[in-house]
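*Asks:* The following blocks contain the structures, represented as structure tokens.
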Structure P
Amino acid sequence: MTRRSFLHWGLGVGLLCGLDRLAGATEASALQWASRTLNGLGTTLRLRAAHSDSTRAAAALDAAVADIRHLEGLMSLFRPDSQIQQLNRDGMLRHPHADVLEVLRIAQKVSQQSQGVFDVTVQPLWQLFEAARVRGELPHAADVTAARAHIGWQRMAISADSITLAPGMGVTLNGIAQGYIADRVRARLLQHGVAHALVDTGEFAPLGLPEAGRDWTLGLAHPRHADAVLGRLAMRGLCMATSADDQCAFSADHQHHHIFDPRTGYSPPDIASVTVLAPSCVMADALTKVIFMAGFDRAMTVAQRWGVQAVVLSKQSQLRLTPGLKLLQA
């Protein structure tokens, strides 16, 4: 998976300031903090966890890293032996792993409930636009129309025994896998007795607090200004995911990028970035695309319909937040 890397540790200005003060919090709470940094999922991943026993904190993080490697091995588009690559190559995957089944069933549920605006079968569009980018051009409209003919979540048949695609179809989990993996890692840390942690897989899942009386607070990257932030958000126990048009762009004006509307074959025209706060990271991740497809004027209505909080930035730098959500100054 080569998805965005814009939600990264350097982005979290508020988080970094908070971590600078963790030493005092550790003494006060008798917690031992440990961390892991690794490359995976097309970005730099960072895990930070606390436990009263430093050995158990380290063991929890080791187990979390093993989970990440396992799930990436199943879902990566850049590993020829991954199950998703096998599915795309052969059009059928026999005896799919339970984790692949679970994430695809979640994706299908979101597709159904969003009337198909979220669709993991948009991979033919990505392949078309990427091939054109290598040639230094955009694809012809007729080719986009032809690619769209191979998209449709309803034509992916899923059962415990097999997953089958119609001819010409392809699947990408880049719009949901990072959130799914963040949830899995958070669950693994809990299983190991960790009550305070922050999981960063490109999307963020928190546990507890960074220190007494403070919340995990993340800065939101500005998609038009490197090293700038729109503001900071307190997570309040919720997971956070962001999608933006400045990563994997196919045109200099960011009108064409890696987020595709399956109804048109092109990228949504008026939104630059969407951040979603939700109880689970997998839903936050998927719903950034659903809100992208809604367009700037309807974005807040769609976010509230799904029961999540959102921050949406238009291509004209207009900012909207769901009621009750506030950005803190950077």
Structure Q
Amino acid sequence: MNKAFLENIFAKAGNSHIFIIGDVMLDRYLFGDVNRISPEAPVQVFDIKKSENRLGGAANVAFNISTLGSIPYLIGITGDDRESELLKEQLKSLGVSTDGLITEDKRPTTSKTRVISDAHHLIRIDSESKEDISEISGKKLVELLELNARTGDVVILQDYNKGVLTKNVIHKINDVAKKKELRILVDPKFENFFEYNDVYLFKPNRKELEDAMGKKVKDHNHIDVLAEEVMEKIKCENIILTLGEHGMMILEKSNGKITKEIIGTKARKVADVSGAGDTVISTIAVCLAGGSSLRDAAVISNYAAGLVVEEVGIVPVYKDALIANISGGI
């Protein structure tokens, strides 16, 4: 996997449109100092010094698709509020289109505000709804995919259980995928775990897999049993199971036989694992769009995750830095 090989994959992916459908979020960071106690109550007083807005959830995946050189098409739901304006401003400033964002008037834009002092996370304040989106909004989401996708495109379903990927929406997207021969990659959560039938790739982490199956395994060396059960249950073509510090496991089905492989982690040091899952699925999608095998895409994504967990906070992975890291490290 030399530099020329990697550059060829990313060059081929450069004109590819990758669809990201799911829960978009605004991540807000308030940085400041705590030096005194309030005279009104026995609580700390936080003095804000700086605030930052960043992309979270499916929006972060879209940004990663962009920094890796492909063209993201983000489809999701926001509210009619200030957080929606901030989210769209952030997307536009980073060159990500907001054309696929649909507004639901009575729904808040999902946002998470983190209050940080001296690198310590004091509190997180969430504003969100976990209720299913309306049938009208769901229909619009599917229509946006059907109208814009071309045969062979890659679609990421980014589920955080915030109500965008309802059972009906998931099934309708699958119908579109079959008709247009789209490859669907799923980053699942608990609520709809078993609704993603016949997809190209299913990418849970170990905890999500154990929670969904209602079983615990002794260690990561025995997790493949649960993964195979899920593969059979939802009839997916492939599974990539992320295992934290142990890297990831790939399960591929061909001619009825399942092959398995564990790829070790590539992080030199771990500062913050936030957003690593977003990085993995983004990188896999771009590499597949560039014509790579699933195994090569997984290996490249493992390096990408290794880069982002070395940084504090949710950060994107950049194509040139990734290529340099892999070609210099192999």
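Read-outs: derived from the displayed coordinates by stated rules, not from any lab. Since this is a predicted model, take the numbers as computed values, not measurements. Cβ atoms are built from the backbone, for glycine too; each structure is taken alone.
*Asks:* Assign the value 1.1, calculated as distance in nm of label points 7 Å out along Cα→Cβ at positions 261 and 293, to the correct structure from P, Q.
*Replies:* Of the structures listed, the value fits P.
*Asks:* Can you spot which of P, Q the value -1.21 was calculated from, given it is log10 I(q)/I(0) by the Debye sum over Cα atoms at q = 0.23 Å⁻¹, for residues 77-172 alone?
*Replies:* P
*Asks:* Could I ask something else about it? Given 0.95 as the derived value for FRET efficiency 1/(1 + (r/R0)^6) of positions 37 and 69 (r between Cβ atoms, R0 = 25 Å, to 0.05), which of the supplied structures P, Q does it correspond to?
*Replies:* Traced to structure P.
*Asks:* I have 33, 24, 16 for semi-axes √(5λ) of the Cα gyration tensor in Å, calculated from one of the structures P, Q. Which structure is it?
*Replies:* The value was obtained from structure P.
*Asks:* Next up: Work out the source of 18.0 here, i.e. which of P, Q gives that when mean count of other Cβ atoms within 10 Å over residues 61-68 is computed.
*Replies:* P
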